[in-house]
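Multiple structures are listed underneath, in structure tokens.
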Structure I
Amino acid sequence: MDNSMIQQGWHASHALAVASLYENAFGHKFKAAIPSKAQRIHLLAESFNPDFSFVVIANEKIVGIAGYQTAQGSLTGGITLKRLWRVLGFWRGTWAALVLSLFERKPDPKELIMDGIVVDPACRGQGLGSELLSHIITYARENQYQKVRLDVIDSNPRARKLYDEKGFHPVRTDRFPYLKWLVGFSGSTTMVYEIQSG
């Protein structure tokens, strides 16, 4: 994409825009936990840790983001029980924490976990998702991680195709149709990219 650049992290002034972009792609996953779209965006905006992401900036606007998680932290690590209680109240915050716990994944010390790739709908089809993924892989290699892991849901074949093309291979598929009403999808596949040493 012309006039665009990719960088690690973003300035705090972009927090609301990044949260809205992320909500546009993943809001359906969190709807059962936090029904209010406005509250979801507010929570994301104040919870994101920009250091654990790469973003695409075009014309001074963030149009793409790739978050990640390591043993040191994650893009969404600021969504704590205490913050959920403050934003939603005790009972709704506790319920949200229980639902969100279904999405929790813990990385091994030498493993980087993808925390989602989002591209503005107006900018899709221009290879930005692929570029973001390449930056994540390069970052993992330069920081001596042994692999990059991610989960792709069964209702997102476009993302699955991208990961296949980048060299990720499936290692496990989980089916949970009984949870579709709660999380918005009925299965996911864990995929891994092995970092070649040397």
Structure II
Amino acid sequence: CVILTEVPLQLQLKINQLCRTQSPPIQFISADVYGLVSSVFCDFGDEFEVMDVNGEEIRDTFIENVTKDNPGVVTCLKDKFHGLETGDMVTFRELNGMAALNGMTCKVKVLTPSTFAICDTSGEAFTPYEHGGIITQVKASQKFSFKSMESQLKDPALLIPDLSKFGAPSNLHLAMLALHQYHQEHNCQLPNVWCQKDAARV
């Protein structure tokens, strides 16, 4: 992985392109902080596998009931939320009754904060639920595709951390481009603090 800070934009573009042409591609990160404003760019290649998408701890939740139905519905202990999202995967253990689910991995469809649907549990292999059981979230890896810095400068995929300031990321992107242009035109010098002339030029 190549990590750049305080590097002119034109050199960042060249190094990013070099990283992308290697086999396997070299991961690339560029980051800078200018007072209250910062920028980060990541390019991990056309096919990058992420093992833990959200970085949160794996959840264990106690089960109150599992229906014998198509699909089966899992209810968590009273007043306990499972914290899952539709499409998440879970595995089961320590179930009494419905023992065929023990060790099985199922994709969930969230119904309420304390219930979710799983696979078909109506078959003969699934004996009626009696008591106990724990679900554990299984984190599945996902593959992501990144674009080059050159393409992202022209058509950026910007994060919007504050929905009340929807236009801020695009304005900051343009401001960073202007700052890099100033830096290039003034022999790698940044604008002076509180200088109206430099501010007007930027």
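Each reported figure results from applying straightforward, stated rules to the coordinates on display, with no laboratory input. Not measured: the values here are computed from a predicted model. Cβ atoms are built from the backbone, for glycine too; each structure is taken alone.
Some values worked out for this structure:
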{"item": "For -11500 (helix-only ellipticity at 222 nm (-39500 (n - 2.57) for each DSSP H run of 4 or more, over all residues; to 500), calculated) the corresponding structure among I, II", "result": "I"}
{"item": "Structure responsible for 3.7, with distance in nm of label points 7 Å out along Cα→Cβ at positions 138 and 154 calculated and labels I, II on offer", "result": "I"}
{"item": "Among I, II, which structure scores highest (criterion: distance in nm of label points 7 Å out along Cα→Cβ at positions 58 and 186)", "result": "II"}
{"item": "For P(r) over Cα pairs in 10 Å bins from 0, in percent computed as 7, 25, 20, 15, 16, 12, 5, 1, 0, the structure of I, II it came from", "result": "II"}
{"item": "Highest-scoring label, criterion being distance in nm of label points 7 Å out along Cα→Cβ at positions 98 and 122, among I, II", "result": "I"}
